[in-house]
1. Can you spot which of P, Q the value -11000 was calculated from, given it is helix-only ellipticity at 222 nm (-39500 (n - 2.57) for each DSSP H run of 4 or more, over all residues; to 500)?
2. The value 0.20 for FRET efficiency 1/(1 + (r/R0)^6) of positions 30 and 382 (r between Cβ atoms, R0 = 35 Å, to 0.05) was derived from one model only; which of P, Q is it?
3. Assign the value 1, 6, 12, 14, 13, 12, 11, 10, 8, 6, 4, 2, 1, 1, 0, 0, 0, calculated as P(r) over Cα pairs in 5 Å bins from 0, in percent, for residues 190-397 alone, to the correct structure from P, Q.
4. Given a computed value of 17 for percent of Cα pairs over 39 Å apart, which structure among P, Q does it belong to?
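Each reported figure results from applying straightforward, stated rules to the coordinates on display, with no laboratory input. Bear in mind that the values here come from a model prediction, so they are computed numbers and not experimental data. Cβ atoms are built from the backbone, for glycine too; each structure is taken alone.
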Structure P
Amino acid sequence: MTVAAVGPTKTLPGSARVLLADNGSEVALCDLQESTEQPLVYSMDERLRLVVGRLAAINYVSQAQVSCIRLASGRVVEATADSELRTLAGFLPVRALSIGDRIAAPRRLPPPLNPQSMVADELILLAHMIGDGSCVKRQPIRYASIDEQNLFAVTNAARHFGVTAKRDEYAAARVTTLRLPAPYRLTHGRRNPIAAWLDGMGLFDKRSYEKFVPKQVFGLSNDQVSLFLGHLWATDGCVIWDGKQGQGRIYYASTSRRLMDDVRQLLLRLGILTKAHGARKDGYRVCWQLSINGMRNQSRFLNTVDVNGEKYFAGHEILKNLKGVKANENVDTVPREVWDQVRQGLKDQRMSHRAFSEAMRIKFCGSTMWKHSPSRTRLHRAAAILNDRGLHDLARNDVFWDKIVEITSVGRQDAYRVALAGADNLVAQGISMRTLSSADAAGSPPR
């Protein structure tokens, strides 16, 4: 997918991973550039709702300096200085962005346009092997757990491959290990069926810090994604009610950053927002935690994903304790600059700030309200009072406004200019990034 090189406007780095609409997977821009296909991708329309568009062209420009942008959610984005990211004021180049600015990220992801399916036993075994399994060269395939229901799930799923699990007890370590030997004698060219299956997905001989979710999982229906996450969470996930703090703690932990990003994307398929952070101990790799915070996200997770094993019961305890808890509306807000649009609406309708406060059912406190970002619920109320379609869209769109917390230079990369048919943006690296429309690209002179 290559045409003549063009000027450097609105370039994206080759590392930018583009979300494909047909199978739900992400592919690096540099890999798409080598393809002759024009895949379907996601973009955002003028109402900031996700729509499907077709990638029309990817044009190599040159090497460009790339910045790493870290967001409050823990997401990491790579962009060139002239990559344009969507803000409330529109698309702005990275060079014009600062710490504290907020950019648009999808708050949910649709299921793939062409969903595939996996045998349930394969999906269950895959989740457990990613979490607590070991499948490396010249060693037996093993799975370790302290949860009897997880051990049962793996034993049962292994039978799908004709494998009978062998149980080894390690009382001192308080853990049980399952060996998963081949059901036949291994000779040259004949492998353990589980090893061959994992190898086909790129997961054979991967250490814990190298693991990831294979692309086949992203192409599944939401029901199968929920099944996969329920068994993955049963391994290195945490589901517990913190009585002292009066809140649920739900997170997944791993030393693999890629796995964290993959799980985040799968949770977005279920409309669940997350926050990632890493911690390092001397002599150890960074351990990443992907947390599900807030009453709404935790309730949605526990009502959608049945975590296997003992954690299932902990999840029901959290749900019971969350009943009657009022959601914190200030977690999911719209940038405070939106108040400029509200004030303009008040001026147009000749409505006083005091009258507006009364209609909003909040205490009038002068200019204090304009200093804070409104929740989506509060903004929706303002939209109804002013009968403002634009405000209504901002309160009900598909965007989560993520905050920039760090911008650092990470060296040079190949930079590309991307064109979509009938759209000027795409979803890449989990955010909205500007592109050209195919009409604009066709009118660009060669360099």
Structure Q
Amino acid sequence: MAPQMKLAAFLLPTGHHAAAWRHPGSDPDAGSNFQRQLEQARLAERGLFDAVFIADFTSSIDEATIDGFRRMTYAASFEPLTLLSALAATTKKIGLIGTVSTTYSVPYHLARQFLSLDQISGGRAGWNLVTTANVKESIHYGRPSHVPHADRYRQAREFAQIVQNFWDSWDDDAFQRDTESGEFFTPEGRRPFDFKGEFLSAAGQIDIPRSPQGRPVLVQAGSSEPGRQLAAETAEMVFTAQQTLEEAKAFRLDLHRRMQEIGRDPASLKVMPGVYPLVGRTQMEAEDLRAQLDDLTHPDVGLFLLGGMTGTDLRGLPLDGPLPDAPADFNGNRSRQTLLVEMAKRRNMTLRDLYLEVSGARGHWSIYGGPKEIADQLEEWFVEGAADGFNVMPPILPQSLELFVEHVVPELQRRGLFRTAYEGSTLREHLGLKRPAPGETP
């Protein structure tokens, strides 16, 4: 059978466009309404998506950011692992990927949370590893400053190694639960470890058996130089932002090259660029929707988002002027900063053009049109080797996801590019990843 693309549904409560909550196609209270988010997850499952993908945003609201935050929904959202645990009990097949930062977490605690989710869901969990781009997040944890960019990634490598050691600290058959002998587990099935690194140390083992898929799928988000290397060494799925077919192909080839250099099979990693699809029943309907969202976007929101992603204070600058020079010492998401600066230069964009772009796609690949036009563009990237699939970022929820499931998915199925039924039960089975043995590297 020919390869088929993978699809994850990246769910923000009201949709990815910053003004989506103001549109009649959204549910403005979804950030604190579990029933709304359950309906979205079940909709993605009805569309046979491989997984739902939940990000984590913590609101650092102060005098410098309040003009942006007060017009967005980030101040009302659930913690990802709690939300996914509830979804695990109320969905059946779809994978459950949650974001947790290595900079502001503890390996043992995270390992227990995700392996518990993996067991509760029957092997459907995935951990999206991030190092945190928000430089202001440190105040929530009582830290004086954010960890420098290079240090964050070296620490993340150690963190991931410790977490995987905990996940693999039992053999598959260690828990015999022999009621006759009274032996609950076999001592020979233990796989304790002792890790001492530059930043982190941990030892012992976890108190949870391995799951139906062995361990959660490790996902990594980021495209910077250290982010690419971390993905090549540890990740099984990568969420990335690319603007053009050529850039996406080069990124995937670069990851494959890095993997081969360290002895990893490129097939063990799924590259999933983010895609922001403005879907209409027709091309004109999609264009009208884009215009509606542009009209609903307040400049304070656009400038706040753009400033945060480029490390520049844009307040008071002329909207029809160019993006000012971005700081070279930016301690946030450097790959996204570079992408936006290069996009602005390549397309000769004004501040207004750029903030309208990031208010929706946040620097990810933005496409629009009717179902056939959307499917054409996804197919091109897939067959040209730019992606193994896509992390779909619906502009408005639930409206945009409904249109994608009802119209784009059938078009992809008609072309033989997407499944017509779930064939397995675990996230690894959905993604075509093998079940790792204890201690086996990704």
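1. Here the read-out was taken from Q.
2. P
3. Values: P: 1, 6, 12, 14, 13, 12, 11, 10, 8, 6, 4, 2, 1, 1, 0, 0, 0; Q: 1, 6, 12, 15, 16, 15, 12, 9, 6, 4, 2, 1, 0.
Matching structure: P.
4. Q
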